[in-house]
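Colleague: Have a look at these structures, which come just after this line.
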Structure P
Amino acid sequence: MNILSSSHTNRLARGIAISFLSFIAVLGIAMPASADSVGEEYEAAILGNVRIDGEPIQGVRIVVDGNGYNAETVTDEKGRWLIGVPQTGTYNVTLDESTLPEGIAVLEGGATQEVEFGRTDRVTKNFFIGEGTRNATSLFDQIVARLVYGINFGLMLGLAAVGLSLVYGTTGLSNFAHGEMVTIGAVLALIFGVVLQLPLWIAIPIAVGLSAGFGWLMDAGLWRPVRKMGLGIVQLMIVSIGLSLALRYIIQFFIGGGTEQLPGFDEPRVTLFGATALSSTDLISMALSIVVIGGFAYWLLKTKTGKATRAISDNPDLAAASGIDVDKVIRVVWIMAAGMAGLAGVLWAYFRPGIKWDMGTQILLLIFAAVVLGGLGTAFGALVGALVVGILIETSSLLIPADLKYVGALVVLILVLLVRPQGLLGKKQRIG
């Protein structure tokens, strides 16, 4: 369903994407440049070398899993690799034998081996490899596992993307502070679940509720006044960038630059089928995302306020003339967008895992990519775009280095703008 009926969709799509990419370039928001390390934001790390007869092997895929954390990288030209982890403990390290030269395999201990940190925050793991027979997971099982992980990631991403799309559809604002709204949800869950030690089933709803309240505060205290002043879209966008920077460093001031964890982040994963393994937190995250998105769809399609939201997205002046309180509906949209962003922040804290002052900024690029891919101002398009981005990111790691997989989101974004500027579900006229 398209909730944006402007004839300027193509120009807006290109303009928003160009502005956002410029913002990324200025602030240096990018993935790690080297292919031999990931998780550099963490102090603890597992590292090693992959060599045979003293000669390094480049491009070997290494996966670290444990304590609710999963990351991967590939060896560099010297055979070296490093993966940062959120905390010390016991982890499983897997060497993907399919990325070794033909006829070479892990000879002792198997392709997956356990490592445990000692008194330092660094541990080295080297595999004994040589000529031998491999026992690798089938490609089909790997693809299925990546699809499941991608859907999990995409649903979480969709919660944030739908809110951002709603705000754009009703106000025309590309809110670059949306990432900080994601961070605020995770930080509030940390305060109530860890600092105040409330049960999670109480702490998370409180965090989401306060996140929604923050959305109300932002609209009442900032966005409604600047709308009344008649500021243009470019000025509003600049205001949102400034707000993003301010909120980000305020959060850093209060929680510091380290990484914090929510209770239950280290729940063990259980193999469901093939190579697919999920924790109970993963399953709850997927179920909760589906329920919330389903409730949102009902609200948008069936309720009076949801229909008014769609009307305002089409033509705010006509909606106001027909008796709709535009400011009231926009206020509701901000509350819902902030609440869903806060919930996405909690789920993102478990998916990463960990809470960091700039965690929202790290995911903002993917949120925008999902919104533009689905169609600017198209709520359900944002959800479809988020699922596509999530699946693409997870499955692309089967073909390209893990730390480059996020580049796929940008590539898709650019291609869609070139071929179909209105997005996958974007239309030139309103339907529904």
Structure Q
Amino acid sequence: MVMDKKLNRRTIAAAAAAAPFAPALLKSAAAQDAVTLRYGLWDANQLPAYQACADAFTEANPNITIEIEQLAWDDYWTNIQTGMLSGSNYDVFTNHLAKYPEFVSLGQIVDIQPFVDEDGVDTTQYEGELADLWSRDGARYGLPKDWDTVAVIYNEDMLTTAGLEPGVFAEWTWNPDDGGSFRETVAQLTLDENGNNGLSPDFDRDNVAQYGLAMGLGDAYGQTAWSLFACSTGWRFMDEPWGEEYHFDDERVIQSIQSLADLGLVDGFNAPEEEVASLNVETVFSAGTAALIFHGSWMINWMADNITFPFGFGNLPTGPEGRICMFNGLADSIWTGSEHQAESWEWVKFLGSPEAQQIVGGTAVVFPAIPAAAETALAAFQEKGLDVTPYLEQAQQENGTFLFPIADNASEYTATMTAAMQAVALGEAPAAEALPEANEDINDLF
């Protein structure tokens, strides 16, 4: 007997509504249909890796075809929001920690914990606390697919001309009082139009030919910029994931942000905020305007494909309480409006598995969330002539990372803190005024 597909889908939906914690029932009913799942992601660099995963998945599950749709970052999120409102969205989509709290609050993504329990998925197999980032109050909204950390990226020729060697990054330090050897290194790599570096009394900060650093500060999270410095003092955005109180009135973050802003505003060692904000640090760096940038592991291949001069990766500066950076990771979420939630779970489960993550690791595009697959990625990067060890070392270093500050009201937080950080970076307001005022505003949201 041929089953009416629309009726079958209604049966599945009814089963989900009546028994949301019975994934086996859903899978049994859904398995009778051959379906196509729409899968969304924003990173074009990862498209080949996930197409390989899709091919392997469909080979093992012939009734499920994966249709991958890739859009650039801004268009991607706009498309998801529009799709959720119109009722035509990806079944499964790559999710971000800054975005998913709002999806949870609106009931737009599926709690997959019942599926995890039913199928016995081991959430301890992932690096560090990545799995914890995607759970709240007993519910779970994704399985980790990858992680990212931050490293310094340097122009080898500029380093050599300044009389420095890559070994400097193994030892450099930073503090908010005088900037430590980090500030000295950046100064030494900054040149005015007469060839004087930033350590020279003759240095002309108003006529800089080469900046030692390109780092934008006008960002709410500062993942590849101010957060790694501020948090090296022991400061944290909030006390725990899903917290309801931010700490931007803490003197440690205030002093850290002002110290970094003064690298450009006072010293002339950091590329102007206006330039960095309009072009992005990677563009400034690839143009040969600056000797150093800090960037995430997701940019490794972009660097390899777009930089025409010798460059390398180095360790972060060690702050008063160690070397540390934000630990972020993506996961795949299922849209609650999907008519194929059971099949979507099978795809999400596969993407979180060692098999799929080894496929991704072998393509040398990101570091997968499962440690063995991350080692595979490291070897694959090395085969391409890229020594990206600092990224992996930072992830594996004891107390070397802090979790992305996930919380409700992320959109409002982002708007308020971005404005405050930009004001400080542009010299429109001191950190001692802008940050406590913004902190009061964002805490009032709760």
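Colleague: I have 2.5 for distance in nm of label points 7 Å out along Cα→Cβ at positions 38 and 406, calculated from one of the structures P, Q. Which structure is it?
Modeller: Numbers: P: 1.1; Q: 2.5.
The read-out was computed on structure Q.
Colleague: One of P, Q was used to compute volume of the Cα convex hull per residue in Å³, and the answer was 135. Which one was it? Walk me through the intermediate numbers first.
Modeller: Values: P: 144; Q: 135.
Checking each candidate, the match is Q.
Colleague: Okay, moving on. When semi-axes √(5λ) of the Cα gyration tensor in Å, for residues 182-421 alone is calculated, the result is 30, 23, 19; to which of the structures P, Q does this value belong?
Modeller: On the way: P: 30, 23, 19; Q: 34, 24, 16.
Considering all the candidates, the number was obtained from P.
Colleague: Another one. Looking just at mean count of other Cβ atoms within 10 Å over residues 70-77, which of the labels P, Q belongs to the structure with the highest value?
Modeller: Numbers: P: 20.4; Q: 13.9.
Structure P comes out on top.
Colleague: I've got another one for you. Taking helix-only ellipticity at 222 nm (-39500 (n - 2.57) for each DSSP H run of 4 or more, over all residues; to 500) from the coordinates of each of P, Q, which one would give -17500? Intermediate results must be reported in sequence, preceding the final value.
Modeller: Numbers: P: -17500; Q: -12500.
That value comes from structure P.
Colleague: So FRET efficiency 1/(1 + (r/R0)^6) of positions 142 and 214 (r between Cβ atoms, R0 = 35 Å, to 0.05), computed for just one structure, reads 0.60; which one of P, Q is that? Don't skip to the answer; put the middle values down first.
Modeller: Working: P: 0.30; Q: 0.60.
Answer for the origin of the read-out: Q.
Throughout, read-outs are computed from the coordinates displayed, never taken from laboratory work. Here the structure is a predicted model, which means the values were calculated and not measured. Cβ atoms are built from the backbone, for glycine too; each structure is taken alone.
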